[in-house]
Structure I
Amino acid sequence: MKQAFLDLLICPHCLPGEYPLQASIQDSRQGDIITGSLSCPQCQKVYAIEEGVAFLAPQGKIPQATNRYEMPAVVASYLWSHYSDLLGEEMATDAYQRWAGLMRPSPGNCLDGGCAVGRFAFEMAKKFDLVVGLDNSVAFIRTARELMSKRRLDLALPEEGMLQRHVTLELPPDWPTFNLDFIVADAQALPFRSGTFAGLASLNMVDKLPKPLQHLSEINRLAKPRGAQFLFSDPFSWSTDVASATEWLGGSEAGPFAGRAQTNIIDLLEGRKGCLDPCWQVESHGPIWWKIRTHCNHYEMIRSCFIKASR
């Protein structure tokens with residue numbers, strides 16, 4: 001974890017209280033903490049930093065065996081989805097270029113909440129002063145950090161059965177990485193001080209969370225009261241396997257979020273549902289199609305509904 005981000009951090013376990021974390025550094029290289037810990041003086045909880053990765057979920061390290069996003073095949077699928085255009089793939093998606101194009105360059109910090117293997121965070125490093133991506137998948141974060149540090153990554157893409165195709169991903173030379181980092185954290189208890197970020201994103205994640213509204217409330221807490229941009233996008237694939245239907249932000253016929261989620265979230269941001277303050281102004285909204293690749297003969301097309309807002 002890069003030392004430049006230490007001043008932004010608070011204890012996620014103590015929320016809504018905001019208590020800065022104290023760093024104990026055992027090994028660091030060129031401003032990157034390789035081994036160490038972060039401790040909270042209030043609750044005494046200690047968060048590990050191992051092989052450069054900070055584990056900042058409220059419960060500490062999340063068991064990898066319980067997370068399907070730790071599987072190598074899933075990591076490969078997301079790497080293709082994020083970077084297929086850089087690889088020159090015939091079926092490449094331009095979704096991340098389109099999402100990135102919705103964000104204006106701005107001084108200040110940017111958060112990519114639910115960053116997966118990092119593409120949007122890399123794009124934002126060209127537009128903001130400091131950028132942090134977070135996800136609860138250790139495999140995703142380790143992969144994003146490896147690409148950040150080495151600027152290249154060897155991929156084994158499933159072709160058919162046990163057959164694989166080996167390709168090399170290289171970051172474009174003009175993509176900065178000195179102002180970028182990735183951490184393991186919970187998008188419903190974000191370990192940052194309030195009002196820290198001028199740019200925030202939540203892409204294709206809210207329907208994967210047990211408490212979607214809590215995540216949006218956390219995003220709102222971290223955004224600057226003025227001079228902030230927020231990019232939201234999701235396919236709204238609600239499932240009771242993830243969250244109770246009473247927690248969904250759409251997709252039901254009754255309750256405070258009856259109807260379609262995109263309309264409900266616009267109402268939330270603009271203050272008509274009274275949960276987020278100060279209010280946002282929605283600049284644009286619509287669909288962006290993106291793809292996930294399982295193997296060379298199997299792709300999944302997903303219609304993600306975006307909302308771009310500012311205040």
Structure II
Amino acid sequence: MKVAISIPRLPDGPGLRAFVQRAEALGFDAVLAGDHIVLPTGGTQQYPYTSDGSFSRPADEPFLETMTLLGYLAACSETVKLGSTVIILPYRNPVVQAKMFASLDVLTNGRMICGVGVGWLEKEFEILGVPYAERGPMTDEFLEIFIALWTQPEPVFHGRFYHVEGIQFYPKPIQKPHIPIWVGGHTRRALRRTAKYGDCWHTTRQTPDFVAQNLPYLHRQIEEAGRDPASVSISLKRSLHFTDMGLGEGSSVRSGGAIIGTTQEIIDDVHYCRELGIDQLTYDFRVEGIDQSILVMEHLADRVLPVAERLG
């Protein structure tokens with residue numbers, strides 16, 4: 001089982017460089033960046049992973065732009081994979097996004113992961129001038145554009161929102177047939193999107209049991225799409241808090257599916273996830289600052305990562 005770490009949402013260049021380089025040295029599989037452009041001053045009741053719909057971070061959270069951050073960290077690292085968890089596809093022009101991912105894949109010698117989602121924050125869509133009601137169809141179309149640009153010598157695509165023809169798109173990604181696409185989301189629509197386009201179902205803020213309950217449907221959809229279910233991996237992302245590290249009680253970890261417990265309880269959870277068919281775990285840490293994040297990451301690497309690696 002592979003383990004990845006979410007990149008802290010801090011505008012601290014030296015600190016983020018130290019965090020990613022430490023993650024690489026400790027042997028984590030990947031470091032992944034979230035995506036928001038703006039957050040509403042008045043808050044929201046649309047967040048799908050809390051009981052009241054409130055977003056678990058403050059409106060003045062200093063989100064760095066995702067692709068800019070990944071480009072910076074690409075130059076700070078050598079072997080660890082880099083990706084998005086997840087980039088909101090409708091926010092950016094699909095051809096430009098495909099170019100950014102392909103460029104980073106070339107510059108990192110094939111280390112990119114393209115994690116994608118439809119988005120949930122209507123105010124953000126409004127500010128960016130993107131139709132919220134069309135976010136699902138736009139996401140599907142953008143993925144088809146990505147695949148065409150990354151794989152076809154002379155890309156051709158005609159859809160509702162974009163037309164691509166009569167162009168060259170180089171360089172192609174290093175990874176073949178293309179950069180791995182990790183599809184976020186927890187709905188049936190997200191599962192169908194995974195079955196059609198995804199190399200991985202990368203669900204967020206859910207329990208292992210939720211994942212297990214949805215795997216039969218996902219596997220049926222993959223087979224109906226003419227693909228082998230074994231070709232699509234399963235990833236679960238959650239907040240992680242060790243209660244035996246002396247770093248608080250974890251009361252700030254409010255989003256659904258969080259894993260809060262002793263080191264042994266976290267190890268037991270890793271075993272349980274693997275038994276259910278989960279291939280990859282991604283954790284974010286709700287602690288203060290880079291230094292505490294590195295402490296948690298080091299504890300995770302020392303006590304839990306060897307267990308995950310033995311599970312295959």
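Can you tell which of I, II yields 15 when relative contact order in percent (Cα under 8 Å, 6 or more apart) is derived from it?
Structure I accounts for this read-out.
Of the structures labelled I, II, which one yields -5500 when helix-only ellipticity at 222 nm (-39500 (n - 2.57) for each DSSP H run of 4 or more, over all residues; to 500) is computed from its coordinates?
I
From which structure (I, II) was distance in nm of label points 7 Å out along Cα→Cβ at positions 17 and 33 calculated, if the value obtained is 2.0?
Computed on structure I.
4.4 is what came out when distance in nm of label points 7 Å out along Cα→Cβ at positions 225 and 241 was calculated for one structure; which of I, II is it?
Derived from I, not from the others.
Suppose you compute mean count of other Cβ atoms within 10 Å over residues 49-56 for every structure in I, II: which one lands on 21.2?
Computed on structure I.
Every read-out reported here was derived from the displayed coordinates using simple, explicitly stated rules and does not represent laboratory data. In this text the structure is predicted, and so the values were computed from the model without any measurement. Cβ atoms are built from the backbone, for glycine too; each structure is taken alone.
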